[in-house]
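Asks: Structures for review follow.
We did not get these values from a lab; they are worked out from the coordinates using the rules stated. These numbers were taken from a predicted model, which means no experiment stands behind them. Cβ atoms are built from the backbone, for glycine too; each structure is taken alone.
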Structure P
Amino acid sequence: MKSAPQPKPPRQNLTIRMTPELKQRAQISAIQQKRSLSDLIEEALETLLNRQERAA
């Protein structure tokens with residue numbers, strides 16, 4: 001039995017630019033993981049920022 005999805009915190013819109021190839025790779029990854037593209041990008045950015053903070 002699946003647990004109910006956790007509510008997401010409030011979000012703001014953001015426009016980003018990326019190459020068509022990167023966008024396609026990200027979309028494919030999101031589909032394979034059954035996630036939204038915005039969730040995938042948000043997690044990737046959070047992971048990057050956390051790594052940078054730990055390295056500082």
Structure Q
Amino acid sequence: MKSSIALYQALISIDVPEDRAAAVVDALESDMQTQLATKADIDTLESRLELKLTIRMA
């Protein structure tokens with residue numbers, strides 16, 4: 001990921017130790033993969049909500 005490399009390089013440039021910079025990047029990537037919704041997640045949710053609303057309105 002370009003943003004991960006950029007973050008790592010930014011941390012290193014302000015004298016954050018390499019192991020800590022790597023830990024920050026790893027933690028951020030982990031959270032992004034588990035805590036953020038993808039476009040596919042949102043599309044699925046939208047479809048489910050549309051179906052529920054259609055059933056209730058019918």
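Asks: Taking FRET efficiency 1/(1 + (r/R0)^6) of positions 27 and 43 (r between Cβ atoms, R0 = 25 Å, to 0.05) as the quantity of interest, name the structure among P, Q where it is greatest.
Replies: Values: P: 0.95; Q: 0.35.
Structure P comes out on top.
Asks: Computing P(r) over Cα pairs in 5 Å bins from 0, in percent gives 4, 14, 19, 23, 20, 14, 5, 1, 0 for which of P, Q?
Replies: Checking each candidate, the match is P.
Asks: If you don't mind, there's one more thing I want to ask. With helix-only ellipticity at 222 nm (-39500 (n - 2.57) for each DSSP H run of 4 or more, over all residues; to 500) derived from the coordinates and found to be -28000, which of P, Q does the value describe?
Replies: Numbers: P: -19000; Q: -28000.
The value was obtained from structure Q.
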